[in-house]
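Take a look at the structures listed below.
Just so it is clear, none of the values below were taken in a lab; they were calculated from the coordinates. The model shown is predicted, which means the values in this text are computed figures rather than measured ones. Cβ atoms are built from the backbone, for glycine too; each structure is taken alone.
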Structure I
Amino acid sequence: MECQYRYFNVELENHVAEVIINRPDKANSLHVKAWEEMKQVFDDLSVNPKARVIILRGAGKHFCAGMDLQALMGGAIQVDTDCDAKKRDHIRKFILKIQNIITSIEDCKKPVIAAVHKACVGGGINIVTACDMRYCTDDAFFSIKETDLGLVADIGVLQRLPNIINPGFVAELAFTGREFLGQEAEKLGLVTKSFTDQDLMLDEVRKLANIIASKSPLVMKGVKEMLLYKRDHSVKESMDFMALYNSGMLLSKDLYESFEAYTVKRKPKYEDF
């Protein structure tokens, strides 16, 4: 099954959705319409019962070169007024809009795996920090590029990256804006594993996605929700929330199907959710 969008390709098969950023002639940089469509893609997949796990990757030579700066400076943060207050309000609304778009990845009810090759800079690294899992190629290169463009990165990386890697490393990367390659990204903990080439990476990521897709979609949704809740709350608060969650969700058909399948030594078959 293939879903039609303009700036993204979405291929859905065997409960695995592959979301492919499709502006290869622009190194998969995103202008405003592409950002808006990305939110639509993840909002759609979040409620699509056929999709149980999502792989996010880029078409062509790069994963994502971030914000299309030409489009940005050409009007996205400009407004036809001589009122400074209105100009600043327009910029604030634009920043919040892009923040919300990236958060749609985090809010998606399905696990999201980023598969990164070559450029993952600026908006690209903001995007992958909102994913649940990250893998890359050795020649992938990452950068908090906003630093070199005279900007404080403002669409999520400075808020999410300290929850993924050591805050001291975040500080170095944010202050310098330096590029770092796939193997260093693995060493830092930004990605789980770096692979020698894209084909090998995609083979392994697809195997992982198929394993996740074979699990209870109800459980996968719950695991994602619990992990995100714990990130923003104390252990005590998270344990209380977990008890409340499972008091309502534990006695599911998926639980009985899992037990029955285990008992008779067959693979469980879960309903779409």
Structure II
Amino acid sequence: MDYKHIEDGIVQLIKKAETELPKDVVKALERAYKVEDGIAKTQIDAILKNIDLAKKSSRPMCQDTGIQTFFVDVGVDFPQISRLKDLITDAVKTATQEVPLRPNTVDPFTGENHKDNTGEHIPYVTWDFVKGSDVLITAFPKGSGSENMSKLGMLKPGVGLKGVRDFVVEEMLKAGGQPCPPTVVGVGIGGGADLSLKLGKKALLRPVGVRHKEKNIAEMEEELIERINKSGIGPMGLGGKITVLDVHVEVAHRHPASLPVGIAVQCWADRRASMVIHADGSWEVK
């Protein structure tokens, strides 16, 4: 198997995630442009022009190219499972130079910058194992402006789903313009503290405009979108009709005495891209 060929594919995946916004996000921003006016419309216009320029020039759409984060579904019959982590890490180092990416990983004690976007636990990879021999890798660069607005609420079960909805809305109102709205908000409900936050981040992988398959969860998503957008925070926090492009909710069973709620926020640059690696080493970036 040609490992350099696979590494090159992962580099292309990272480049696409950093330079090309998914079509569902672009369409949502275009819809926001149509309904906004005044300074809000001007902000969305600037965002759309930036997106177009990044794609045409193959340059990152934001100076904060993020912490390199990946979600990987590994087919249990893929023959080179043991090499995947090293291939992803090497690709991040190469992409840092070739795309290029801003070096963003620093030692939490010394502040030393590793200058290649790697370090302890970074790139951060969430692994899942599935049937088959293909590997699906989703690149999910995560900037700090939106990441800093992440929240964990260990709510009392007695507050119920109304308390969950109120918590999400209150936290997004507190966030204001800090996460560079219009944002996409992921909400994880249940599990434990760590799982709720992971579910919130994983919810961000769902395309904008796609509702949860469970009707009651989909209705919660729609209510949260409406309530947050009524805040008037607007694009970049300067006022307007569209503060969130979407809200996605994922759930896990919980302990009867605990109601964890994890909130993950993505800025208007809702960056993500995916690729498939086949058992023979061939690949396609989607």
**Report entry** Structures I, II, by mean count of other Cβ atoms within 10 Å over residues 151-158: label with the highest value
**Finding:** I
Query - For 16 (relative contact order in percent (Cα under 8 Å, 6 or more apart), calculated) the corresponding structure among I, II - result: I
Query raised in the report: From which structure (I, II) was distance in nm of label points 7 Å out along Cα→Cβ at positions 95 and 199 calculated, if the value obtained is 4.5?
Result: I
Query - Entry that produces 2.3 once distance in nm of label points 7 Å out along Cα→Cβ at positions 39 and 263 is calculated, selected from I, II - result: II
Query raised in the report: Here helix-only ellipticity at 222 nm (-39500 (n - 2.57) for each DSSP H run of 4 or more, over all residues; to 500) was calculated and came to -14500; which of the structures I, II was it taken from?
Result: I
